[in-house]
Structure P
Amino acid sequence: MSKQMNTVVSGDESEIHDEPHIRDRRITVSHIHALVEERGLDAQTVAERFDLTAAAVYHALAYYHDHPEEMRAVEEARRERHDAAADDPRIVTGPEDLPDS
């Protein structure tokens, strides 16, 4: 019988990220979901781009769908950070925010 390693680490258990991500990588479950299910990339293509196994990509997608409340909270936190950054002139969000030199 094969052993299956937990491929996804939740944000609460992580030492490197504040949201669910691939173990030992900074690639988030949300990013994998966006690439495969929103942009329509093939899971194998995503795996190759990030030097992952296809299984890791599918584990991330399964995690996304198995934890809908957590993933909604992640998206809400991202929106809140984005909105806060947009309202704070001290935060640089793009080249147009840099002072002229």
Structure Q
Amino acid sequence: MATTASAPGDIVFAKPKWRPLESEGNLALLMLLPTLALLGLFIAYPFIKGILLSVTDTKVGVPGNFVGFENFSRLLSDPIFHAVVYNTFLYTFVTTIFK
């Protein structure tokens, strides 16, 4: 730290120009960084990876090719998928009423 003398024999310490941890906003951000890193690691990464996998024809152990929305169009034209969606909504509606 720099010192300045105001009178002979007196030592006055100069005030630091920037102290980031004295500001509540900076301290809060510093304390939130580990949490934000973990959220990014365990929530954002799998979410983005899932979106990327949904537009490829990836099989286990084999790199996939980009197919765009072909997976979704095939899913929407599948009669089993329609039955599953119908049963899911029916189950949700009935259990909500009787609960």
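Coordinate-derived values only; no laboratory data. Since the structure is predicted, the reported quantities are computational estimates derived from the model, not experimental observations. Cβ atoms are built from the backbone, for glycine too; each structure is taken alone.
Observations, loosely collected:
- Value 2.4, calculated as distance in nm of label points 7 Å out along Cα→Cβ at positions 11 and 43, assigned to which of P, Q: P
- Sorting P, Q by distance in nm of label points 7 Å out along Cα→Cβ at positions 27 and 51 from high to low puts Q first, with the largest value.
- Test item: Kirkwood radius over Cα pairs in Å calculated as 20.5, pick one of P, Q: Q
- Which of P, Q yields 10 [relative contact order in percent (Cα under 8 Å, 6 or more apart), calculated]: Q
- Top of P, Q by FRET efficiency 1/(1 + (r/R0)^6) of positions 19 and 59 (r between Cβ atoms, R0 = 30 Å, to 0.05), largest first: P
- helix-only ellipticity at 222 nm (-39500 (n - 2.57) for each DSSP H run of 4 or more, over all residues; to 500) from the coordinates reads -17000; which among P, Q: Q
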